[in-house]
Structure I
Amino acid sequence: MAPQRAVRLSLDKPSYAVCVVGEETRVDVHRDVPEGAKTFGISGSSGVQVFVVCDPKRVPEPAGKTHWPLDSNMDVILSVGTASKDLNDLQVKVSYFGQQEAGALAHGVLYLTGVDVSLDVDSGRTGRIRRNRRDKRNWRWGPEGHGAILLVNCDRDTSRSKEPDLNDSQLTSMADLKDMSPMVLSCGGPDNIFDSHKLILNVSLPDAKRLRVFCARGGTALSDYKQVLGPWHLSYEVERQPGEQEVRFHVEGLAFPDADFPGMVSLSVSLLDARTLPEVPLFTESVTFRMAPWIMTPNTQPPLELYVCSVMDSHGSNEKFLDDMASLARQADCKLVICPRAENRNDRWIQDEMEFGYTEAPHKSFPVVFDSPRDRGLRDFPYKRILGPDFGYVTREILLSGASSLDSFGNLDVSPPVTVGSVDYPLGRILIGGSFPKSGGRRMAKVVRDFLKAQQVQPPVELYSSWLSVGHVDEFLTFVPTSDPKGFRLLLASPSACLQLFREKREEGHGKALQFEGLKHKAKRSINEMLEDRRLQSDNLHAQKCIDWNREVLKRELGLAEADIVDVPQLFTLKGSYAEAFFPDMVNMVVLGKHLGIPKPYGPIINGRCCLEEKVRALLEPLGLHCVFIDDFLSYHELLGEIHCGTNVRRKPFAFKWWHMKP
């Protein structure tokens, strides 16, 4: 470690210095030297380590290391091992000798006071603070990395407030402390040394907007925790009490990483000599935190809660659909949460309104709901009903143009963990839908894309979804967990597979079997009619080309092989230049572990069974999955959505710790 400052010796009177435990101080033995001096000797009292540093090629080491030549190419370094009990209780003596070394020509005496100053955080990521002298200023990814982590305090731990805790400048709940990261300032030494020296905590102006620091004074009352750094407080003179060896702090994160914020914030402590003007800094130490990201969970993670809305409008009630969801949730051992009409205002598209994720630090993890920019009937539900104790909230607003369909979170998904070449994505990759590259078409809002990218741990992949009327990725893809070594499959809607199935059934003599059999007020279409419908064929040739383009992107960006993809029969029809599902879109399903809630396709009935359902069962049940086909035709499909659009699932967080990865 390079010496931070130099102490000058005097031959006329003793010199005095304050030294921080473990830090190196250079002693200037060259400035005040008696005439005729050629060598010097140096000694220190117990508790002081003295080193002579020189280049052995230029300054030969003396025998016994007692008298060193006075050469400009050497430095004398000292450090103290413990804090002093009394002022000036440590001593270093330098003696100068002439050519004959008969006796010392003069002596310089340096009295030292050792103080123990150290700013410590959980840089080892163990969930507790351990004192160390590692470089706390740098933050490093990976299982061997180091550096402290801050949670964004975006939950609401007290019913007395209607806003997330990060909006409160003062502590409002003792439970809130658990959402913060601890920090300890060691400040050992004689009490009277702090009469003439100050300890100052500092934060830069940009970082002050993204964190707060509360000083703890040992009590259990909220008033015992004082905000000392934050948006309006850039420095704080530590109020050390007599005999106090440590001062404890709690650090609160205020902002997730984003386009203008890479997620790193720093704090520093300085020991100042207050006897001079300006005050001289004798020692400064910095610590760096990384803000914990918002993390999505894929379908392969176990379900915890299934959300669905109760609605009643001109299309009728979805009571039967709610009953089916309740049954599915019971099978999957998953809690069902029904959003009542008074809170959803007949907005059934709960997938579009929000996305569940979580945030995690070594000492704590909690779920965080990401509220989409869409403002429809459900706009208040995430904030008013999801935000609460240990349940955080984050959103991004579109200020000028307003949200489009592609800003809804049916257009947001995440893959399971994948490896692409030599690159691991242990938390998967986020998938969002947009326009065909360089076409200038519809895209998800930049403010949302920037936020997702800034989290770093799930690098987004942009797909082509704007060929669809609604424009969401969940209309043509989903992931399902499997019990084989791969652990998952990507399901893609496939017009080609559907048409091939229908051709096979026609060749088997079932050309008159009807699509939409069993549906009232819906025109039936035989297999023969569908296969002879040139427009339907043309529409699905276009849809297949769009899906195939995405297929190649997904294979490349997720490292998938053809064996990892299952083609689910599906037809589309063009309305104008955009596609819609011709029959209920089976990939737009809800995945609850091994239990799949799949839109009932109302396919042609052959030998008493829907041939589309039978095909999907044959594809998925050998993978250990249980297919439940649920009627969503009137309540969702006719309104251009399906089961996935009308449900939302909170899932178990990853066991993998995000800080162990290397983005």
Structure II
Amino acid sequence: MRGENRTLRLSRGQRVQAVCVLGSGLALDVSGGAPSECKWFSFRNSPNIEIEVVNSDPSQQKVLNGEKLWPLSQRTMVEFRMTEPSTETNDGKITFTYYGKGSDAPVDKAGVYLTGIELSLDVDADRDGKVEKNNPQKAGWSWGPEGQGAILLVNCDKDSMFSRTVDGGDNIVLSKMDLLDMSKMVLRIQGPEKLPTGYHLLLYISATDAPNLGIFYLHDKVYTHVLGREKLFYKARYTGTRELEFYVEGLRFPDAGFNGLVTIRASLLESQVEGIPETPIFTDVVTFRIAPLILTPNTLEPIEVYVCSVKDNYLFLKEIKNLVSEAKYKIQICFEYVNRGDRWMQDEMEFGYIHAPHKSFPVVLDSPRDGELKDFPIRELLGPDFGYVTRVAASSEVTSLDSFGNLEVSPPVTAAGKKYPLGRILIGSSFPSSSGRRMTKVVRDFLNAQRVQSPIELFADWLFVGHVDEFMTFVPAPDQKGFRLLLASPATCFRILQDKKQEGHGDVIMFQGLETKRWTVTKVLSTDIIVQENGYAQHCIDWNRDILKRELGLTEEDIIDIPALFRLHQDKAVAFFPNMVNMIVLGKDLGVPKPYGPVIKETCCLEDYVIEQLKPLELHCTFIDDVVSYHKKLGEVHCGTNVRRKPFSYKWWQMEEP
């Protein structure tokens, strides 16, 4: 309502008092205070008031004793505004003098007494980390490099050891560190020490926004929860020139039915007579957008690796620790008293972060799978400046596709002329024409609602486990593109084996010590069922290849095929030998499942092929034996590990509207 006029009415014999908020105007029905026989009026005003007469014919004006007289009609209005805050109550004055027809003597007088105050509810609308005064764009929210509008973080970390839940889960502040996660909001007031009787300030939110935010105010050295959840309004006492500092926290991420925008209003209320309801005479509005959860792709620099220790993965764990140590990153091992035998670290959670101009911190997204690792994200990760969020689905809805091996993120891309500077989320789903497994709706809705990483659904239901990380991954590249897409490829594997057979290596044994059945290169190539099943697997991967090329703006030069073979189990595909595309990416160091392919001239030809393909990208491959501990349990290296990575340097709010 800033800048809009409010109407006052004059009554004969009464002195009108009003509070005028700078930046807004008042319109006075000047004829209401005039005797019926009056046809002219004049006025005088104090220098802190600007005044204009409307709906009065200027050609009919006249001058009497050096004073300008205005013709009076029922439509005549006087519009005015105060130019500076008052130092005392009623220090702005306008006196109206009324004249009758043909009379040179005044018939009557009326007066208006004004108190001017400056009032603004302020936030960091220009996104520079500081709360500026009265930004004209603070009530809205716009995207882009020139966009305006304040940002709010979901207060989903746990800054105090005494908290029973995430910080936003209660209405108390147990640590001043907690305030740093919140966005500051300032109610700025400038005016006299007191206002006329009958005025006070009110901060309020809608019932719709109440579950989405909380607001705290420092009162008697305690940060008191004043708005949010069941509290819809807060009466603030007017005590002259001052700044009231509030701290605002987000309570919910954008989701189905909630676009992430919340609005807070501050009104100056007027009560003309005790017992009669108050009316707002001025309202200032601010809008926040709650920061989305941003998930991180393999191509961002690692910070820490997570892996489980279980009774049969000692050698695997040793190789992972060596890889992480040589790559110079940190590692956190989840022991059996926490994991209770659940080794699938990738499936339990996905790492991301939230970012506002004043603060950023990592957040773990806990999957609905709820295996024995379910306590790990809360017990071992949630803490100061480390947030937690989950989406709960009915147990009957949860399938293997709800594990987060089925959730990957592309690097930044441009597709069909649209830029995705934070990449795109990739999730596995059923074939478009089937009624197969699909990631549960609560998770899909949540991912879509974040907006900044526009999700793509791929076809993963052809796989027994059904995860996208079984046929694809991304690795960094030192060129302008910045990455390559790696796709599992039975066709490439058959071509390599065919070449080796033609070179006279058809009798070389594959999967030495891996399979009880004896497989030679020739036997694999000549077994019809293997050829047929992998023809089907290649067809499914090619379906996804086309989607990825279209939705990520890729060409064939951006894709590297990694040899792989599959077998069908209950009409769904599982990896025949350790699936090399299911790797851990640590910068230029890759931990790749050891494929146990044909050993020719003392090296595995499948390993040699992958090394050769990735060498131009300056990537170093370490082949890790995961056969007993992961492969035979239908997973590989990527499934058994997880990586927290540095955030994007790009600021999400600078995106063109997604």
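Where a number appears in this text, it was derived from the coordinates with a stated rule and is not lab data. Just so we're clear, the structure is a prediction, and the values are computed from it rather than from any experiment. Cβ atoms are built from the backbone, for glycine too; each structure is taken alone.
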Practice problem: Given a value of 0.75 for FRET efficiency 1/(1 + (r/R0)^6) of positions 248 and 648 (r between Cβ atoms, R0 = 30 Å, to 0.05), point me to the structure among I, II it was derived from. | Solution: II
Quiz item: Hey, Cα extents along the principal axes in Å derived from one of I, II reads 121, 57, 43; which structure?
Solution: I
